Structure P
Amino acid sequence: MPDPSKEYLFVSSGNSPYHEEPYRAESYGIVYIKEGSVKLNAGTYSWEVSAPSIITLGASVIRYFTKSSDQLNMDVIFFKDGFLMERYPDPFFLFKFDFFKDSDLIVLPLKDSWLTKVSKIYELIRLTQDTGNVHEPELVRSYIFALVYEIDACHRQHAMDMPALTKGYPLFTKFRQLLGNNYMQEHKLNFYADRLHLTPKSLSAAIKKQSGKSAGKWIDDTVVLEAKVLLQNKALSVSQVSGMLNFSDPSVFGKFFRANTGLSPLEYRKKVN
């Protein structure tokens, strides 16, 4: 897990962080999988990512990695938007790139010239950090900009090379957006069905057909993930976590959490701490 006090952090292969429990970082992260494979969990999605690939994680995305290959070799650059934008006039620069927020674009396989260019940028970042260059922050900032532009160009090339297929499922996309904006307060399927002008049964069936998981399961998984992150904060009581997630009573929250994890909130807190 990156140090929240640092504006940027480069973690070279061999020292890559594995955090078995979900956490939310204030930083963006760009991960370069050089060898082997890793299981990535971001939000309620999971991927088995094999080298060579890039993983892009936006700030505040709940994430964790699980090593799935003994030969895993990866480099990670963490950075805060304030660091990257310090000398740049557009504070919304990073919001222009869907691969920091669209789950379908988080993982980017690399090949050919893209692989060569990305690997060279990471090598420049490593060398800059190792040699203690007096202009290290400015150089690292420039390399991150270059990396973001290369990733964007690679995504655009992939989109051009793909056949003109129907893009995704509009209903599922709308449901995900609605869930992302409301899950802290709204846990009932009826709320989401009403706003999508469907019956709960129709919505659940449609989402399951499109994603393999019912709408109710998506809601529960999203709330549980947030609960796990909040419970890792020792400054918050279980009652406070329950209130933040808009449960009517801590006992109701406890039953919900146990039903979905097999542990009570206190048992989970003791396990991770």
Structure Q
Amino acid sequence: MKPIIKWAGGKRQLLPEILKRIPKDISTYYEPFLGGGAVAFELQWENAVLNDYNGELMLMYDMVRKHPATLIVKIQEHLQKNSSEHYYTVRNADRDEFEWSKLTDIEQAARFIYLNKTGYNGLYRVNSKGQNNVPFGKYKKAPAVDYENLIDICCYLRNRNVMTLNYDYAEIVKDALREKDNKAFFYFDPPYVPLNATSAFTAYTADGFGMDEQIALCNCCKKLKDAGIRFLLSNSSAPAVYELYKDFKIEEVYAKRAINSNGSKRGAVKELLIS
């Protein structure tokens, strides 16, 4: 299985490096920053807790699990009408509380996938009010949705012991610490510490994810370490990350990045895997 949506920082390129660092004796697999879910859907672990703070994203997964056929029909309806005018009409639905309240959960999920497929460069970004502000992609042909893959993900979410949650990542860590299960395993893929002032991209939610949040996440990792619970964390190679995690194992890997407004900057970049 592969991600349904394109997501900034997606891990398809790094899968071989990540998978060989994940142990085979896991009781429960936790992924608190699910995003596109490349690692989770490749692993397909029997017992998993998949979480993201982005409510629209997790609603989409909920609808994939519960109503895949209806969701597919709704996505197709959007793609058949795809144009700049239709895109902005759909995108701007979250500007009007009354219009937004009329959308069913399935309609919201279909909107989410449609905007992801047809928005500029497959980007997901919101402003401070939580409103999608990605411009129309102007593709000659709208990118296709892999419906067979969507059904495969539905089957995984339905038929395994998989929980999909919409909480702050720290709540997921607290729950695991209460369980005191040293066979549990966490994979963290948070918004990255920017390499420079112009590369910051944390607008997955209206709240963002700044340096204070990075420090809090590091403290959560220290608590897991003290409790004997294993984890792997991805982040950028910014100097602040080396400093934050200096007491952990840090490995350098390279990933090809496709989401960048400057095409010349889409290429292999050094990232860190911390455990």
If Cα extents along the principal axes in Å, for residues 169-216 alone is calculated for P, Q, the one returning 26, 17, 17 is structure P
Output 23 (relative contact order in percent (Cα under 8 Å, 6 or more apart), calculated) maps, among P, Q, to structure Q
From the coordinates of one of P, Q, helix-only ellipticity at 222 nm (-39500 (n - 2.57) for each DSSP H run of 4 or more, over all residues; to 500) came out at -11500; that one is structure Q
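Distance in nm of label points 7 Å out along Cα→Cβ at positions 97 and 177 computed as 2.3: which structure among P, Q?
Working: P: 2.3; Q: 3.7.
Structure of origin is P.
I have 20, 16, 8 for semi-axes √(5λ) of the Cα gyration tensor in Å, for residues 105-152 alone, calculated from one of the structures P, Q. Which structure is it?
Attributed to the structure labelled Q.
Read-outs: derived from the displayed coordinates by stated rules, not from any lab. The structure displayed is predicted, hence computed values, not measured ones. Cβ atoms are built from the backbone, for glycine too; each structure is taken alone.
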